[in-house]
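Next up: the structures, one after another.
Computed from the coordinates by the stated procedures, all read-outs in this text should not be read as laboratory data. What you see is a predicted model; the values in this text were computed from it and never measured. Cβ atoms are built from the backbone, for glycine too; each structure is taken alone.
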Structure 1
């Protein structure tokens, strides 16, 4: 029996990468178990998906904290610590983190980003890849550090940019790779 590391998954939306992690963690040989799915948005569809999968869920609405990002993160940190998680996986968590949370989980927080970092950090990666005439695009799993999408790269997956690609068609192909890459990198990271 594989010893399973307790992880928290942070989401803001539909949680498609979270679903890939849920499926991976359900395998007996996978070295992680999800002990909490947390969202900064109470209306995140992924919370219901996680609940339906029998997982503990929690919403801590960032709007309730106004412009005080660190207070919101302190509440998130307390909830993650209380869950017993020893690793955080950001899976479409659409918040730029303050030094508080980044430092609290240094070396223990992973993120998946829809580009081949260091190319196209931040938002609108697919549109930018097409606009710049990139021949390939993809996704990256990296450790979270103070700089947005600047942490050490743990793994990448590539897709070609096709002549007739739209941002949506490219995003769909990248997302397929994200769902394969994130569980594989997490498994390697915990090995």
Structure 2
């Protein structure tokens, strides 16, 4: 199995390490030509969503990635990746890929000092560690969006079709179950 990791900005290396530890090969997406190869899934990492969205457009990757997701390519999106997938952002007219019908609030827990770690129930997996860094949360979901985790009465993980979007960073914790769940989804035909 081969997983593509968006590597234009952000915390992509940590996802690659986690996936490689699970026996998966990774390919970094840095330019439009990188999208011409085949892969079984896509990781949209944490980082700066505004910068990532801008680079996707400037590098000629935006339309292809959006089409791949719309056609069913499995996606694991963390933090900034969640923002990229959101249909709309609370209090912000900026939009990016718009492949999940949800409203996301950016930097919902404040700046860097608002970062925190907790453990909470993740639907179908059990209780897992969750590390939040300047994290967003989902303030509204539409029909068809499955809520996977809630922390402090806020939705922090959803699934829509073959897209999993998380406000936290499972790549920063020892637990591998979120990535394993993503890989199971990638293996489904």
Structure 3
């Protein structure tokens, strides 16, 4: 059995809508639909999703051809940034740098990286503790996905492992890493790599 962690792909950015309520863009939906119909996920028997709209949309598209219903897992949400709301890209990048650089400190009221890492790690470990056959797919977000990767690979929290900083990964999201025996087998790759 293996686990696949997938960050949702591209979204429609709307500064007037809370970030957890953003939906997939046409590009994100097309990429997800292509993966869903590729047969690459045929061994997946369980799908777990963050409760954020973009993740639920991704998980639902992937689950339908498999005859599965995603298990919505509240603890898989992205790091809580509600204290600042939407930040323009340059401000967000500065904030993300600070978030990863000081894991035990809150950036302007954000959930700390250490707290977010503990939360996502516990959620994934709990889901994987149930005996089952087949692969598990986790549909979530890039930030907490990176924190999960750092925890499982026993590396310090660092934005160096973020999907945006991984050569070959899609900076807009829709990337995966594979987990075997509770250890990542590689860094982030585009979701299309599952097909090849």
Computed 2.2 for distance in nm of label points 7 Å out along Cα→Cβ at positions 71 and 95 - originating structure among 1, 2, 3: 2
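Distance in nm of label points 7 Å out along Cα→Cβ at positions 103 and 167 was computed and gave 2.5; which structure, 1, 2, 3, did it come from?
Matching structure: 3.
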Origin of the derived value 2.3 (distance in nm of label points 7 Å out along Cα→Cβ at positions 23 and 143; candidates 1, 2, 3): 3
